[in-house]
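The structures come next, written out as structure tokens.
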Structure I
Amino acid sequence: MAPIPGPDPLGMPVPTWILLGLKVFGFFLHMVFMNLWLAGLPTALVLHLWGSPVGERLFRAMPFFMAFGLNAGIVPLLFIQTLYPQFFYPATILQAWFWFLVIPLLIVAYYAVYLAAFGRWPVVAAAVATVLLTGIGLTFSAALTLTARPERWSDVFLATAHAGAVHGWYFHWDPEALRRFGLMTGMAFGTVGAFLVLDGEWLRREEVYRQTIRRTVPVLYVLGGLIYGLAGLGYAPTVLDRLPRSLWLLAGGSLPLTVLLALAYGRRPGPWTGGAVLAGQALVLGSNAIARQVVQFQELRPWVNLSRVPVRGEWGSFVLFVGTLVLGIGVLLWIARVAWTAKKQGG
């Protein structure tokens, strides 16, 4: 077995189950907004080329999706560094240059998103942002997959080390990493479809726009379901022994179920069928967020038993974190309420 450093001798700041729960919660929030740019940008690009008003709407909303998604993404990233630092850091050091490139590439992608939102070279800007954000997504998938593969580290180190240090240009092109990215992409098209349902049924009143939404949503869900299904064919058997059968079925079957709900929405559009699509997509993201955490926990369990790690009890810092989190969510809800009220008053 590879030599793995032990956990922090000072222990966890709070009990592990709290950290795991917050990690899942943060990952769920990140998935919502990250999905909206991962699949929303290519969707907006195609619809813009077709002259659809939905494309312009997605372009204008994309800066908000980016802002919320990036901030929400900090939460699970911080918690994985708290729970598994001795696994996360070696995996990213072995792929150091790709990990460092995330920041400059993200800055360029952010500017490109704003250019598209303001109508400046939208086709080129959206294409550039799509390519860069897809590359960043693959980098995260590769890094987190290698995090749970300590047995591979020695081989990677020996193949890439010079004078005792790795060059950092290794990229973990593992089939599992690609399948996991495929699963996320499939869910992402569904999340874009769910946003359009929310937008068309409750936020926008233009009938032409609403009819366009009702035709677009089933197509997005069918496309997402196909991508998710193809990736899942290879991925699902590899995690069957790491998941409770009920969770395995729920995570794998929730998207096909929501595809059926989206098709029903296309045939009989309205608030009730639209609400069913939103509930189905929430189930998709929630069940897959939980399943991903359970799989990661089981993969790393042979290397570290978190239940045996002592707890030092930094409750003051934890209460401050929770208070800040609740306050931040409250501010966001207040902003949404103000925007909703202003929209209703403006007709």
Structure II
Amino acid sequence: MVCAIRVEQPGLLTTIQDQGRRNYLPSALSRGGAQDAAALATANLLVGNDESAAGLEITGLGPTLFFEHQACIACCGAPVKASLSVGKDHSSPLPLHRPVIISAGATIRFAHFLRGFRAWIAFAGGIDSPVLLESRSSHLAAELGPLHITAKTRLTLGPKAAPQTQQVALRIQPGDADNAISMSPAAMIAPRWSLASHLLDEWPVLTIRVVPGRHFEYLADSERSVLFGTRWLVEPRSNRQGLALSGPALKTSEMPQIMSEPVRFGTVQLPSGGKPFVLMSEHQTTGGYPRILEVISAARPLLAQASPESRIVFLPVDLAQAKERSALGLEDQLRTRAALKEKLGW
């Protein structure tokens, strides 16, 4: 049986994403994929998928989804207001950060975020969109993949969706399950437990840890004080390519004239206008602006939650601290996998 979900309303920006295209930098194509790859990987593990399966990335305001067939989903990332209903019956909040069995005929409305800007929805079986250059993900900047999720878009799930959903249902212990809506049959079934999420304790000010970039040394001490002492405002023109920041202009007269050179997710450039620009997952692969900072890899999940009108504070760390943060993030992922193995038997 082919399992499908119909998009009733697309939300602000809803895209199909996976772990992206990792091997195409020599061809001038950045990885793309989920802005927070770890959050999507965790959502996939919750529903029994491989971490690389395709799901939905929702931004700003979520979609409305109608389930033509029973399915198992998990939503991870920033806390989003979401509710489930069947027909004209009353709605109930959708539990987050856990597997949820959704009955056929149910509708889920993802609304605004309570904090943050993005979340990721995994479906048992994964979204079965076409594979292009080893990925199912939408790369909007390069115009690759299914670019626009619109009203009436039909999302087909992979062939393992139905049996995998049944496996998850069996592994949610009867004493552990919570029929969140008092209907017969239940519109959704979810465990009482959930994974912890402490991603946005400081929202809307995000403290982003950085190391000096290749051209940081050209900044005068006074400019460095401004760079690290400013709560930079994220501008509305920001997108999956990068975050444009607003604040006091840094002096660029001492910046060198450089040839275009490689950049990465998290590179902080300083254009001639003096306002930092932070590259995100769909960044260009090379750039000619000075690279004054590099966001550490462990800070990318927090960076992915930067929304228009939120603030960014750059916190300088050394390489040893950056490696320590990375190791802590890896340990957390391993603990999550172990916890899910205990709970669900994966």
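What follows is calculated from the coordinates using simple rules that are stated; it is not laboratory data. Note that the structure is a prediction, hence the values are computed from the model and not measured. Cβ atoms are built from the backbone, for glycine too; each structure is taken alone.
Quick check on the output: 3.3 is distance in nm of label points 7 Å out along Cα→Cβ at positions 168 and 192, derived from one of I, II. Which one produced it?
I
With FRET efficiency 1/(1 + (r/R0)^6) of positions 40 and 80 (r between Cβ atoms, R0 = 30 Å, to 0.05) coming out at 1.00, pick the structure among I, II it was computed from.
II
Determine which structure produced the value 1.6 for distance in nm of label points 7 Å out along Cα→Cβ at positions 72 and 296, calculated from the coordinates; the candidates are I, II.
I
So if we calculate mean count of other Cβ atoms within 10 Å over residues 8-15 for every structure here (I, II), which label has the highest result?
Biggest value here belongs to II.
Where is mean projected area of the Cα convex hull in nm² largest, in which of I, II?
Max of mean projected area of the Cα convex hull in nm²: I.
Identify the structure, out of I, II, from whose coordinates helix-only ellipticity at 222 nm (-39500 (n - 2.57) for each DSSP H run of 4 or more, over all residues; to 500) was calculated to give -5500.
Of the structures listed, the value fits II.
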